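Laboratory data are not the source of any read-out in this text; all were calculated from the coordinates shown. The shown structure was predicted, so the numbers you read here are calculated from the model rather than taken from an experiment. Cβ atoms are built from the backbone, for glycine too; each structure is taken alone.
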Structure 1
């Protein structure tokens, strides 16, 4: 899970500040590293480990000039998360290209080996570098030196990427003196939106991983780039579009469950309204199951808040804010180690005892992965005086690793693996537990855009939409992630 923004502004403009604002809007998608690359007559680069506000300052922003630019915030699913892995990546030969992405290349290790056989040694362990080289090589095979690529050249190069690069990815690239290219993987698993706005200097174009990035910069969302689709804005600011495949659209349902901001629109579906529908259906399930009636419904902030409000309405129980979040602590789900996740829970959340003391409370969360965080929050509720603690979850049990860009490495990490709902309830210490039915979850999301037939549900079912995920591939990805975690732990120990 990462966040990005690419902008092609009018000639004479500087887009770095808009990129910076966009990255702040998607900081929730990645907290490990940030980077911006712009282009005038050369590339201007500033990248570093840390939050956007920590990486950039007035001095380095001043040198990020030019009307073409791309920015990125990263949370690593591939690599150790070192300085060498920070996006965007760029090259100046055989042509100038800077690129960023969101997702995960499932055949990254294979691509690295193939490129090495051709004499190309990647300088990082970040999978976007492989996408960059595949795209650049395919483009160079069609375009002679000094020539500018035609739309057909760009589409042909993206088609090669689709053929050679497996997994889930949405990509933005800027081509020096040429334009901006935005494309999505053949199944459209990772989101990408496109927009434009009128300025005094002319029209500016932008693409991003969430629509909120466009909103904060005053762009109108004009297109959700579809599965296998490419959008190319050329040097004359003419927009060219092409659908390059015929695979079924399978967007990741977890975007609406957890990842995206509630004020975003993805694939023409409101995240906010979808979470409200999750909560309403969860409330109906709660009533149908004969579950006990709580005294209050309390969200585990932040992504479950909308669902908790709707659930409280459905079961006709007061909604209360009983857990206060420290907004200066990162999202524990994407913390790089279990130790970091565990230690941060108490720093991240604090109870309002008056909302728990002597009450039967229903906690609402978006998901339960390993169960460690849930267990600690339940204990916090009991320590605050709760008589009974129940829990409702706005997604089904997670049982399968995700190779598409969610850091769920192994089946053994999931608390739901080989456990019943009752066993999970005992493990995390709640008196009653209800998960949202999977088909009800899908229907709630589909209600926002009936044209979408199905969503990627692989983490709930083990059925991977790309059809090429093997046990060996999952083991290789798991091994790479475990190696990265060992490296992170070793670095922390030395520090």
Structure 2
């Protein structure tokens, strides 16, 4: 009988302890959100931007080095391998950009504005909504790659061994689409709350894992079989699967300031993410469609030109992680200040970010334009590949500073919740670089030099249009919240 009497008391005690722990975790999370909000609203702009941006830039640069190393390893296999991976890379980059800066930008913006407006429960609920979107979008990319990949790679000029490489590389790379989306969207939520340390750490660990794993799986090592280009995909999928599980567990405990828990899906919260995320995602699709069409344009000049464009344009993608680190800092700072109604400060943050965005990529582009072989010799010394690659960098790299300005202002527009003009800018860039470039080559016999100049002009047009929201008073209007 005493045991029967003690059981309910023991159960009640455990329930009380669990409730107290949950309440304590909730209070701690609210305190962390409040502290982050106060800093973003009052701290000096440049130092705060650097504090938010530098960790992300550093680790994404490390991640980009992984991609460079992978391209180097693939180059050792041969020109067909370089050409095959060049066919797949724009689609892989599109998924990465959509999950980080597209839908991920919508997640960061929604979380930042919710915290800025003291809507702490909404900020937590947005995390589960981000997780649900990650599963849906990841599955969509996986099915799309399997179903549409062969036809697309063939249309882009893939044939014979290059096409076989592309199909194998694609199957492995997109097998991990769902965990990749989970990691990127949960990381976006953390960045929106001002927590850049954990997403940076996740990415840095990924770089450290992939650098030794990729060559071991590509070429074989000891008991590890030689998988060729597919080995790079196996390494990526393995890392992101483990990282997604760790990140989910971490956020369920609430240590980050945001708490991941199962909540009913609400239309207003999905709308708050997607009204920024969808146009931003379409913009990333436009960017990558532009790259895909340009890839096809270079492919018209032969496999060597295609391989040359593939290694030269990898430097374009080096600018993306640099600007992503800076851009997410701009987005978070603008979003929190816009949510709190501090629109004048949000405007100053946007202009400051634009200046920084012009400086760093501009210096990289200047060096690459004057000394293109510093970059290209990392991958190949084949003169037939170097000639088209050099032509591309001599012209396009000079516009990197302009591109950085446009990207910085695009992230600022995401932060304040207005993405119409960046969408227009992406459309114009696609039409100029993609459509005009393709027509120039196919109907007017344009040279590789002319095609490169058209790409450069498209970048300039993109940046000018991205300036319109801040110049036309778009940062002086109230921002709608969920």
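If helix-only ellipticity at 222 nm (-39500 (n - 2.57) for each DSSP H run of 4 or more, over all residues; to 500) comes out at -28500 when worked out from the coordinates, which of 1, 2 was used?
Only one of 1, 2 returns -28500 for helix-only ellipticity at 222 nm (-39500 (n - 2.57) for each DSSP H run of 4 or more, over all residues; to 500), namely 2.
Please state which of the structures 1, 2 yields 1.6 when distance in nm of label points 7 Å out along Cα→Cβ at positions 107 and 179 is computed from it.
The value was obtained from structure 2.
Output the label of whichever structure in 1, 2 has the greatest value of mean count of other Cβ atoms within 10 Å over residues 203-210.
1
So relative contact order in percent (Cα under 8 Å, 6 or more apart), computed for just one structure, reads 13; which one of 1, 2 is that?
1
Just checking, which of 1, 2 has the largest value of volume of the Cα convex hull per residue in Å³, for residues 211-290 alone?
2
Taking distance in nm of label points 7 Å out along Cα→Cβ at positions 51 and 243 from the coordinates of each of 1, 2, which one would give 4.2?
Derived from 1, not from the others.
When distance in nm of label points 7 Å out along Cα→Cβ at positions 155 and 363 is calculated, the result is 4.2; to which of the structures 1, 2 does this value belong?
The read-out was computed on structure 2.
Computing distance in nm of label points 7 Å out along Cα→Cβ at positions 43 and 371 for each of 1, 2, which one ends up highest?
Structure 1 gives the largest value of distance in nm of label points 7 Å out along Cα→Cβ at positions 43 and 371 among 1, 2.
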